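Read-outs: derived from the displayed coordinates by stated rules, not from any lab. Because the structure is predicted, anything quoted here is derived from the model rather than measured. Cβ atoms are built from the backbone, for glycine too; each structure is taken alone.
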Structure 1
Amino acid sequence: MKQQTKWALTGVASGAVCGFFGGGGGMLAVPLLQKSGLTSRQVFATSLGVILPLTVVSLIVALFREAIDWGMAWPYLVGGAVGGVIGGRFLKSIPTLWLHRIFGVLLLWGGVKAVFAL
């Protein structure tokens, strides 16, 4: 399979995850981008560049299909923006090993929360 086809399929899978769950495409993008030859820092940064447009598309679809409670969303948007600035600012100072560990712990935590939320 051609390299470009693999990356396109990664995008399709990440977009589907964003559409299904309202986000989370990075859970697929990061591990799949790691096979691209990019450094770990480039992988995390590139995944952000991939996920932003996918999230915008998912938001547009949600705007037409569901009612979004903007009153509930605003505090998360503000907090997320602040967290994004902090995370982006300190990305280079966090050792790569710890980036992987933090990412793994967050994935596990989210998985456990999802399983026991049922």
Structure 2
Amino acid sequence: MKRFNRSDRVSHLIHREVSEIIDHELRDERIGMVTVTGVDVSKDLRNAKIYVSILGTENDIKDSMKALNAATGFIRTTLGSRVILKYLPTISFQHDTSTINGMHIDKLLEKIKKET
């Protein structure tokens, strides 16, 4: 039986709650199609990196990242009212490009498949 450490459980909890906050409570029009793809919480539970995937143009991505960074205080406060932790982690948003990279690889594989 696999055991999960506390930082993994907190990471999963933050992932779920921040996704919900972004989808239903943020009213900033600059935020486009944002998906929380992962959360890394430090072992001492003081810091959390939230990875987000954003669909759209390069300007859409920049605008969404600016809006998310501007809303960090609101998101953290709302998160604090939903979860009970001794220390609420400081959050930072990181753009996750794995979805874009995966789509590019799929296109390349399709191109190779058509050529053979």
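Couple of notes before you dig in:
- In this comparison of 1, 2, the computed figure 2.8 for distance in nm of label points 7 Å out along Cα→Cβ at positions 29 and 53 is attributed to 2.
- Structure responsible for 26, with relative contact order in percent (Cα under 8 Å, 6 or more apart) calculated and labels 1, 2 on offer: 2
- P(r) over Cα pairs in 10 Å bins from 0, in percent from the coordinates reads 13, 40, 27, 14, 6, 1; which among 1, 2: 2
- helix-only ellipticity at 222 nm (-39500 (n - 2.57) for each DSSP H run of 4 or more, over all residues; to 500) derived as -27500 - corresponding label from 1, 2: 1
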